[in-house]
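What follows are several structures.
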Structure P
Amino acid sequence: MRIDGFDGEGIAAITGSPTVRLFDEVESTMDEAHRLAADLAPSGTVVIADSQRRGRGRMGREWASRAGAGLWMTMLGRPQSADVLDVLSLRVGIAIAAPLDQFAGSLVAIKWPNDLLVNGSKLAGILVEARWHGASPDWVAVGVGINMAVPVGHAAFGLGAATSRSEVLRAVVPSLRAAIERTGPLTAEELDRFAERDALHDAILEAPARGRANGISATGALRIVTEHGEEFFRRGSPIVAESTGTD
């Protein structure tokens with residue numbers, strides 16, 4: 001496989017990655033990244049496939065990933081502690097949203113906990129999977145799927161067939177790697193950047209609790225103002241009340 005004429009070494013060179021592995025087709029780039037990690041591949045290793053037979057998203061959902069329709073990739077990280085995992089999908093979203101603006105032609109919004117949207121339609125999803133050695137993470141695989149074309153049968157957003165996949169990688173991969181290598185909770189600057197792109201800003205939610213969305217915490221929790229006061233949620237998928245007129 002080549003991307004705009006670049007082989008794996010070429011993509012590694014333009015993105016500053018230690019290793020890039022390109023595949024025509026795999027079961028999942030996540031599975032390939034886990035296999036490479038077990039063989040001691042370094043942090044920052046990237047796996048990219050033109051198509052995935054069993055691409056997956058959060059909670060085991062299928063991720064449509066046909067050939068030529070998107071960028072299906074996973075980056076390997078080796079975090080020093082487990083505390084970064086709670087914020088990692090959000091940290092990655094915050095890091096790569098801005099580089100994607102130029103290709104989307106509009107502000108890329110972030111929807112807690114792991115989606116990127118354009119005009120309310122899904123552009124990209126983020127998936128984080130860790131493998132453990134006792135109580136410490138041995139490695140983490142961070143999958144990012146970016147639609148170039150709108151998946152058949154899905155209400156989504158694509159960057160367009162004329163968009164250069166190598167230029168998207170050149171813009172996104174360094175930011176992705178920097179996010180994976182950061183430590184600690186979300187910083188005040190990251191929280192501000194999230195707030196500027198918060199797809200749920202002031203939305204009235206039905207789930208994970210009934211109330212008004214009020215941003216996120218430094219530890220990655222969704223803040224919801226309920227009838228009991230502000231509560232924090234780490235699990236679940238947000239459902240916006242129909243009365244708001246939003247998705």
Structure Q
Amino acid sequence: MAPRVIRDNTSLFECYKDLASGDIVVGRIRLHPGEEHLLLDLLAREVILVPSASSQLLSRSKVFQARVLDSFMMPGTSAVYSLNDLLHIVSDYGKQKVGGVVCKLDRANAGMGILLYSSIEEIYSQAVLGTLALPFVVQPYLDGCTDIRVVMLGEHCEAYSRNNPNNFRNNLRCGGESSPWDLTEDQERFCRKIMKRADFPYAHIDLLITPSGETWFNEINLRGGLRGAKISQKGYLQAVESIQSAMVEQLLAG
């Protein structure tokens with residue numbers, strides 16, 4: 001029997017129990033918080049996901065990103081799962097004389113879950129008192145960094161900077177302004193290495209350029225806002241569809 005190709009979430013969940021090895025599910029799967037175990041179930045049954053299960057989970061979790069992509073991130077960036085984890089980080093930050101600290105809540109997007117504290121001790125106090133829910137990500141705050149959004153769609157690659165003089169959150173929905181950015185060859189290679197490690201066929205990648213010129217990875221997502229991008233929403237969706245269709249054709253061809 002030829003493998004089934006499921007292209008929408010309604011069809012997916014209508015035949016979810018009947019999916020078998022070799023069947024293909026195309027597009028991001030809409031999941032409620034806590035339903036991520038369904039991705040594991042599909043993988044266990046050898047159902048093929050386009051894009052991959054890991055890329056879909058990484059898109060949903062900043063903590064997962066910090067755990068598996070930390071080698072690309074600013075030194076000191078850590079996923080925090082427990083108070084014990086955090087206590088070790090308190091000591092490490094103390095040794096390194098880290099001042100301000102950014103805390104990223106796991107599932108908040110559009111700048112909503114990006115918090116700035118004057119020290120790691122403040123974060124520890126909030127977590128112990130139960131006002132800061134675990135898990136989350138901590139990262140040293142470095143003033144003067146340039147925030148870059150990179151849109152990667154196959155051979156199409158474009159980038160723009162985001163800046164907000166009145167708010168350390170540079171997200172454009174938080175009042176930031178964008179300007180075109182000429183991505184260097186090294187920065188593009190850096191982005192493609194991240195995509196390969198994370199198994200992303202296309203991506204929105206956020207970079208931090210330090211005042212000294214270092215480039216660090218910040219976040220990645222399968223989808224994101226296009227404010228500031230040259231490509232239109234229609235063009236973007238067509239490019240995503242083209243990439244996914246090519247992947248499915250390759251899978252069906254064996």
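Coordinate-derived values only; no laboratory data. These figures come from a predicted structure and were not determined experimentally. Cβ atoms are built from the backbone, for glycine too; each structure is taken alone.
For this structure, a couple of remarks:
- Structure from which 2.7 was derived, distance in nm of label points 7 Å out along Cα→Cβ at positions 37 and 205, options P, Q: P
- With FRET efficiency 1/(1 + (r/R0)^6) of positions 29 and 117 (r between Cβ atoms, R0 = 35 Å, to 0.05) derived as 0.50, matching label from P, Q: Q
- If semi-axes √(5λ) of the Cα gyration tensor in Å, for residues 53-100 alone is computed and equals 23, 15, 11, the structure in P, Q: P
- Comparison of P, Q by distance in nm of label points 7 Å out along Cα→Cβ at positions 45 and 181 - largest value held by: Q
- Of the structures P, Q, the one that 32, 31, 20 was derived from, the read-out being Cα extents along the principal axes in Å, for residues 69-140 alone: Q
- With Rg/Rh (Cα atoms, Kirkwood Rh) computed over the structures P, Q, the top value is the one for Q, the highest of the group.
- For helix-only ellipticity at 222 nm (-39500 (n - 2.57) for each DSSP H run of 4 or more, over all residues; to 500) computed as -8500, the structure of P, Q it came from: P
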